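In structure tokens below, several structures.
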Structure 1
Amino acid sequence: MQKNAYGQSTKGENHTFRLYKDEDESQVPWNQMIFKEDTSHKCPTYVTQTPPCQGSCPSGHNIRGWLDIVRGMEKPTGDMTWQEYAFRRSTAANPFPSVMGRVCPAPCEDGCNRNEVEDTVGINAVEQFIGDNAKKEGYTFEIEAADTGKKVAIIGGGCGGLAAALQLRRQGHSVTVFEKYEQLGGMMMYGIPDYRVPRDVLSYEIDRILATGVETKMNTKVGVDVTVEELEKEFDAVLFAIGAMSGRTLPIPGGDAGNCVSGVAFLEAYNQGRLQHITGKVICIGGGDTSIDVVSVARRLGNITNIAEKDRPEHIIFNDTAHDVVDTSNRLGADVLLTTRSTIEDMPAAQEEIDDANREGVEIQGQLSPVEVITNGEGRATALRFVRLEEDGSTPIEGSEFDIECELIVSAIGQTVDSEGMDDSFFNEYGFIDADKNYQVPNKPGFFVCGDVVRPHLLTTAIGQAGIVAESIDDYLSGHDQKARNKVDVHYFDLAKKLDEWDLSPEEYKKGGAAGEATDTADYAIHNYEDRAYASIISHTELFLGHFDYEDRNARNHKLVDVDNVLGNFEERLIGYSEEEVQKEAARCMSCGLCFECDNCVMYCPQDAVFKVKADKATLGRYVDTDYNKCVGCHICADVCPTGYIQMGLGE
């Protein structure tokens, strides 16, 4: 008979979950083989770890926390509703839940352990509900800190600068944001189409931050209208959050032709309401989310023939002019091609966005590299020459060059920083600003940095950096040493704060207590508990996956846009959850690394050593306890714990 490393029979091969596979002889190192008959020197301890959704999120916000609130597991105190409680928890790190719930590519969902059962939890969709409900209910941010008298200048009013502004206001500092555009929002406002981020939603989330007392200087370009040296004299700290709002041109012969524009410039002209239509065939080079936005906008704008020279798209984009509003009936469907060096399957854009673009009539071709822009005597591009690539996306196929005629070429191949008028000493050889782990500018005391000016990445990355840099600025202004950042640098569950929220904190330690008094009988300690969230992300291998039933994901609904209705269709595509749907989806969260009160350990303990904490002493993370006078170290409670919260370790 096959037996596992503990001498247990492996019969019952049709069980849903098997701790060991056939032929396994040893699953753990010999020094962790802890059992002797039915006893062990190890007893259970309760260990919190960071779930992989949170560990995968660049903003590091407490995803498990607000999912637990939405599902009804974690309760607010007083008369606060769960909706507001979830909003408070979510926006502790990310002040843009409505925006990010719509546009974030959701690396959290890629890391979700629920993928090991059937499908990820719809984290983005739950976040959108939290944000949209907050707008409906008019929730605001509360500033409780006293005024410190310190002043911080933030250069750039995009998501990173605004997120940092909120965190600095929460610390009691005065904040002034300097923004070169007429409106705040950065890439959220000028780089993402309005049908993906409704402007009333974005404006509301920005205004909610400004309402905390953040001052703004609009249409003010630092380096031109005001110098960095002037900011340094007037403010106690300066934060560079200028983003990367300039696009890269095609680095090929003819790439500087008049009708070759960057994806960033194309989207900016559209989002400012200046670009109303295009003319002729459009070719976009890219493969990322920006390129998908470009081609999707082009399909919606449509093509108008026989336009005046001044109304060609490149003149509108470069000359800061605007199209007259043209009736949709005068437009034709635009001929739009998106090319990428990789295979279509390996494109970096989100698969959902690729599928939408295909359905809307965008032609996508992979394994192509532009090699030359073909121009006419006036210097305008008339065609783009490509070479086909091997599947590796880099090796040209000899003799495979061919031309595609076009009227507009859009390059979405990267972004750069507009540093006009600023001291070159702040910038590295690539035009970005270097930063240490605390997002200080090296060798520039009082100067800090966050967002795309460090390295172009996701909006959520800029938000996460903003939270860290705000702490660093606070330490600097307070005269404290910079903190050593945790290995897992996120907003994680804190049992001490949770106990304090419910007035259950341990009593103050008093000297002269009973000799040898253990913490399981004392009132001055949180006993039998270890916090490893700052250093450890829990893997699905530490969970009891057999506990979880197969549950279909409650996917967000979409308004499908296709070839027949794409022209002029600027309606939002996402349909948010109802309250019933959001709670049902949040309930699929497996609460990795934290007790979700399933009672398995209580029911299966053969010694009745594990018991529920009395109701008046219980809260999240303090639901069960262990009587060590009864515990024999049989490990059953740890084996049946679905979330990996119980580990055999106490006693070593």
Structure 2
Amino acid sequence: MKYVSILPSICYGGDYNPEQWPEEIWREDAKLMQKAGVNLVSLGIFSWGEIEPCEGVFNFEWLDKVIDILYSHGVYINLGTATATTPAWFVKKYPDSLPVDENGTRLSFGSRQHYCPNHPQLVVHIKKLARAIAQRYKNHPALKMWHVNNEYACHTSRCFCENCAIAFRKWLKARYKTIDELNNRWGTSFWGQRYNDWDEINPPRKTPTFVNPSQELDYYRFMNDSIFSLFLAEKEVLREVTPNIPLSTNFMASFKPLNYFQWAQEVDIVTWDSYPDPRERLPIQHAMMNDLMRSLRQGQPFLLMEQVTSHVNWRDINVPKPPGVMRLWSYATIGRGADGIMFFQWRQSRAGAEKFHGAMVPHSSSENSRVYREVKKLGRELKKLDCLIGSRIKAEIAIIFDWENWWAVELGSKPHNKLSYISLVESYYRELYKRNIAVDFIRPVDDLSKYKVVIAPLLYMVKEGEDENLRRFVANGGTLIVTFFSGIVDENDHIHLGGYPAPLRDILGICVEEFVPYPEGQTNKIRVEGEEYECTTWTDIIHLEGAEPLAVYGEDWYAGSPAVTRHFFGRGESIYIGTSPDSKYLGRLLEYVLTEHNINPPLKVPENVEVQQRYTEKERYLIIVNHNSHEVQLSLPADRLYQDVLNGKRLQINQLVVQGIDVAVLKEVRRI
């Protein structure tokens, strides 16, 4: 995949909403942006009603003026297509464009993202608007990127209206061809759900009890595809009018409804929005999502499109980031592959639902405010990091992450209906994060050959061919780690017959006879070499079929039976974990695996210090982030010389002091 660098320097800026302010503020903002080192702003995201105040009548004069003012101050534009919210006139003309929830309630105008993705007039109007904007600004030198819509599906991820019912039937016909094939794939002989005609099929609206899980899984796929088609419609127009302008749409953290691996193939650069809670000492999920976003396009750098300078407005209690933390977390993002740091938003709104959401310029509008001072400091520093543009991260370990599996494993009527896919993935990621081991995220069908270790948490769904890919990886010398409740169903959410986990039994050397999910609060012990560790959530009753036990259960009627197993297969090995062990055991197990494969961090550092390494063809850089409030002293490799990128000084000795809540960016000058 070709990487598109938006600017020759680190992108820095945020969402700008000039339509909320008089013209004299625009000029003041441009000057403040210039002082803060801002070089890119996202513009016009929610401006459909301003640009097209009534159908077919366009008003671009105000936007022309804003763009010219910004460009004259050295600020480039990530221009929104303004389709994130349909205007009042559209809703008035097409009231059935408002989405309907599973209970049959139609939502109302007055918020945002109040549209059904399958309304036939929606795609007509968004293409018309996108074309008008693209034609207007296609030759403007300020235009550097297209921002298509905004946070797709954030508030309306599923609609159940009649338009969606009609579209769903068409989607099913294309997928299954015949009604008999659909009945087979959905298992409709259960509970007498057989269909004889496509028109009998509806979305999985509210039912007396469990919806057919195969139908519900397909509705996840269908809604993802429906919303994706809106993006593709705009992309088609933008490619036609501005073929050389890269485009993207902002993804979100831990966002279940959309298959971002699929979406990422159609953007030029991945951009995403992240809002970790400042009450968390370490933003581990933020780090995990940074790694996921980098992985969506096979390791390409990405942009953090939205974060907040201080506090958000939508949590129960909106704690601000303490001094220095915004800068700290920005560098942590750069360390994991970002080529840009952006914010929501530039100027704090005076009205509306987000008026208390933090911004680069707070309500005080003072250049001496803490927030603006930090914004300006970071903007000036980032200009020293142009050398990082396009650099990559090399990972030897990968975690399988599959959206369709996520949808399937969290459907109802399971042995344990409180399983959280993200939480289990994070429990494994956390141990690697603490050890500063670089991680990629991959799909089960991806090429695994460049990795030494692959972890598959809760791989409940194994689709056709995925088992063979895993089998090949292990046979060729890799280590595969698989957790409980894996290899259970196919792509239709039908059980793989032949004993759990049927498609993986030979790789793992085990058979799982039955599941024992734990009630809330119940725990157990696993024992290994005279030591005990706590486990929770689940027990697999495991029978060995060539594997050896690495740990056994300590309590209950299955005490002494295998809890963790290892099996040698071909030139590699597989490890199966039949429960959810505590972090001490996971750490122990992963330490063994890392040592076995000689996988090491870039530096050995104290606790709560992040270190990542980015590479260009000729250079390598260390990004060090000290999350501690106290200073740390680090020993650098004795056979290498480094230069501090932020102050330009070459390190004379192989010792480095990083102050509390501070960072260092080191360039490897040469090896001795």
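Throughout, read-outs are computed from the coordinates displayed, never taken from laboratory work. Nothing here was measured: the structure is a model prediction, and the numbers come from that model. Cβ atoms are built from the backbone, for glycine too; each structure is taken alone.
For structures 1, 2, calculate FRET efficiency 1/(1 + (r/R0)^6) of positions 110 and 526 (r between Cβ atoms, R0 = 35 Å, to 0.05) and state which one comes out highest.
1
Given a computed value of -9000 for helix-only ellipticity at 222 nm (-39500 (n - 2.57) for each DSSP H run of 4 or more, over all residues; to 500), which structure among 1, 2 does it belong to?
2
Which one of 1, 2 has FRET efficiency 1/(1 + (r/R0)^6) of positions 310 and 350 (r between Cβ atoms, R0 = 35 Å, to 0.05), as calculated from the coordinates, equal to 0.45?
1
Starting from the value 21: which structure in 1, 2 was relative contact order in percent (Cα under 8 Å, 6 or more apart) calculated from?
Clearly, the read-out refers to 1.
1, 2: which one has Cα extents along the principal axes in Å, as calculated, at 77, 75, 43?
2
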